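The data blocks that follow each hold one structure.
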Structure P
Amino acid sequence: MVAFAFLLAALFSGAALYVSVAEQPARLKLDDRALLAEWKPSYKRGAAMQAPLALLGFLAGLAAWWFGGDGLILIAAILLIANWPYTLLVVRPLNNRLLKMDENNPDASVRDLIKRWGRLHAVRTALGLASTLVILLDVLTPPV
């Protein structure tokens, strides 16, 4: 079960890292209209992939802990699921604002909002990477 939790955390982290270091910088090179037009479907597809990965990774980590894992695996599971409340409470209001914008006539603030979104998304990347590294630490640390 730990291996499955690790796989899911690593998949979440890899997707989030790709968005942070490749997709976000590339989209910021577009004009404002194309920037918003690219962000909307990208966000929807990313959310549809990352939300289940975080939830399933949490459940796998929780199960691994429940069936004999140590506290590190529980910490890793909590770090991964922390993406849900963080996204719902902190990122979602910005997501909703961007999703309501007209792609053909975006608000003058669209670029700044998407830059802000990228900074907020980086926290999701950090949570995923932290979860992955904690699981790896758990696996590589010999039992005492």
Structure Q
Amino acid sequence: MKFVERRGYLAKSIESSQVEQVVRTHLEKMGCQLSAPRKRGETGPDMIAELGESIWFIEIIGFQETPPIRSREFYEAFFRVISRDSDDPNHTLVLGLPERFKRGMRQRMLQYPTAWGKLGIAFPNLKIWYVDTEQGAVEEHTWAAPC
């Protein structure tokens, strides 16, 4: 883990691989079959999990200390995950984020209330999972209620 001094406090940078490992462990405990980890440059979802008829398409990002990079990565992952939608009721779209994102999610939601609400209606199967890499925990939320 890398620590960076910023405005008088330390901002932690969390690698996406750390987030992915916690998500994999979470899904394995649920009994899911998981896709192999992607290789560098390989396209497609970061992870696919299957359990019975249910399939999760998961996009994962880390936490960057630089706000513009952090925002860009969030929106890129969002568009990647919704591109996996197929209107199949057994498919769940998951945006896996470091738990630190939870602090700013309400602000994002309040900044774009109309669009945020419409996205929740258009993608009822879209979930946000906050991943605590230190505790190895996953907190699951819907897009409509991200906090």
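When helix-only ellipticity at 222 nm (-39500 (n - 2.57) for each DSSP H run of 4 or more, over all residues; to 500) is computed across structures P, Q, the figure -11000 traces back to Q.
Of the structures labelled P, Q, one was used to calculate semi-axes √(5λ) of the Cα gyration tensor in Å, for residues 38-109 alone, giving 35, 11, 6. Name it. Label of the originating structure: P. Looking at structures P, Q, which one was Rg/Rh (Cα atoms, Kirkwood Rh) calculated from, given that it came out as 0.96? Label of the source structure: Q. Have a look at P, Q and say which one yields 16.1 for mean count of other Cβ atoms within 10 Å over residues 30-37, as calculated. Structure of origin is P.
Kindly point out which one of P, Q the value 2.7 was derived from, the read-out being distance in nm of label points 7 Å out along Cα→Cβ at positions 70 and 118.
Q
Set P, Q, criterion volume of the Cα convex hull per residue in Å³, for residues 78-133 alone: the highest-scoring structure is Q. If relative contact order in percent (Cα under 8 Å, 6 or more apart) comes out at 40 when worked out from the coordinates, which of P, Q was used? Of the options listed, only P reproduces it.
Every read-out reported here was derived from the displayed coordinates using simple, explicitly stated rules and does not represent laboratory data. The structure presented is a predicted model; accordingly, all values stated were derived computationally and were not measured. Cβ atoms are built from the backbone, for glycine too; each structure is taken alone.
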